[in-house]
Structure I
Amino acid sequence: MENVDKSVEIDKRAETTWKKADVSYKNYQDYIKRKDDKFKLTLIDLLYISNFKGGNASIHEEEKSVNDKLKAYSEKLKEIEDAFKNSKLSDLAETETEAKAELETLTKVVDECCNLTKISSDTKIDGFSVSYLSALLNAYFSDLIPILDRRILINLEIVTKKDQVTTTDAIKDIQKYYNPLIRKMATLSKSNAKSIREIDEEYFKRKLLELK
């Protein structure tokens, strides 16, 4: 399905990247559906995510160590499932007190998930960063949690020029933009009647904005 606003200039390279990555994304979702225990994470899950996200990141730990550390991540996935069931992000827009509280709960648990990647040797996995974790969260909760991606943050104008590292074009402390990304996606999803995936595709394919 083509969801891109025709009035917006498309980056052909980004469009190609999206189409290729989408195959890997769907492969991982199919793998999740085949699991006997949906929320049991192993090194295989991280390999699927690495294949989807691309880049230079690789897992540099023994399989047993990775699998042991992933138990904490599995628990967080179950926590999200129990709290939100099949909810969509558009259902959690901040128009009512109850919906606002749900959005606060979501951003809190997502932040806790992100912290697992860096706060403790018991959960930190060499080569598995916050942005890769966000792809895993999105694969499991595609209608609820967006992927934390540099192109999306820039094209949604969530970050500014001072937020970038000049030498690598990476965004400093990218985790702190997850909360505003979730809230922005909630607003866009509700106002445009589009899924997170459709919005992600639209803004990923756009020509990258010049940071101000």
Structure II
Amino acid sequence: MGRVFIINEPDEEGNAYPELLEKRGYKVFSTANAYNLVRYAKELNPDLYIIDSSLKDTDYRGLVQHLVDNRYSEKAPLVVLKKRLSKTLPQGVSCYLNKKEALNLLPELASAYCRGGKKYDVLLLIHDNKLKINAQSLSRKLKISLFCVFDVKAARIFLQKNDVRAVGVHCLPEKYDDIKKNLPADKIFYVENLANIKDLVSFVS
């Protein structure tokens, strides 16, 4: 099954996300109140948090920071829904989904984090909160199955639940060794320049 905790506005668009996941068999807890999320998160023990950045009465960045500081993200990844990506993004978020694309992308993402057992050629960890990347278009370009995350803790959770042939890490060179130590995978390689991402193919052939 799997448990998903969603904080979003209870409007027509917001209601679509819980309904989509409930139809897929997930246990979904939905609230529009950050206090309720923090109050019940430990008790509900979700496999995944989904946070709508357009909440009217909540600073989503502050909420993300609170969840990271209090180690909620160590047990369940944080996924943020945004209308558009800003230049700087808060640390600790697994990935960002465009709200228009979320209905198409959430089922695969929830399956990987809640149920696991999925097979991928590459898990790409981008340890840079200023980059914008479309994992789906990149996967089509490379003609491989690829999952992209922006957080080391989320990468660990993903690797513990799914079958990945190789892990690519894009980060500052001085951070690579420490990041590599925290990833439970046999095949890990450094991605210096995402412009040369096609080189990934040689590691999974």
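No lab work stands behind these numbers, since they all come straight from the coordinates. Every value quoted in this text rests on a predicted model; they were computed, and no experiment measured them. Cβ atoms are built from the backbone, for glycine too; each structure is taken alone.
Descriptive notes on the structure:
- Structures I, II were shown, and P(r) over Cα pairs in 10 Å bins from 0, in percent, for residues 38-149 alone at 12, 46, 35, 7, 0 was computed from II.
- Structure responsible for 0.20, with FRET efficiency 1/(1 + (r/R0)^6) of positions 30 and 158 (r between Cβ atoms, R0 = 25 Å, to 0.05) calculated and labels I, II on offer: I
- Of the structures I, II, the one that -18000 was derived from, the read-out being helix-only ellipticity at 222 nm (-39500 (n - 2.57) for each DSSP H run of 4 or more, over all residues; to 500): I
- Structures I, II were shown, and FRET efficiency 1/(1 + (r/R0)^6) of positions 126 and 182 (r between Cβ atoms, R0 = 25 Å, to 0.05) at 0.95 was computed from II.
- Given 50, 43, 34 for Cα extents along the principal axes in Å, calculated: source structure among I, II: I
- Relative contact order in percent (Cα under 8 Å, 6 or more apart) - highest-scoring structure of I, II: I
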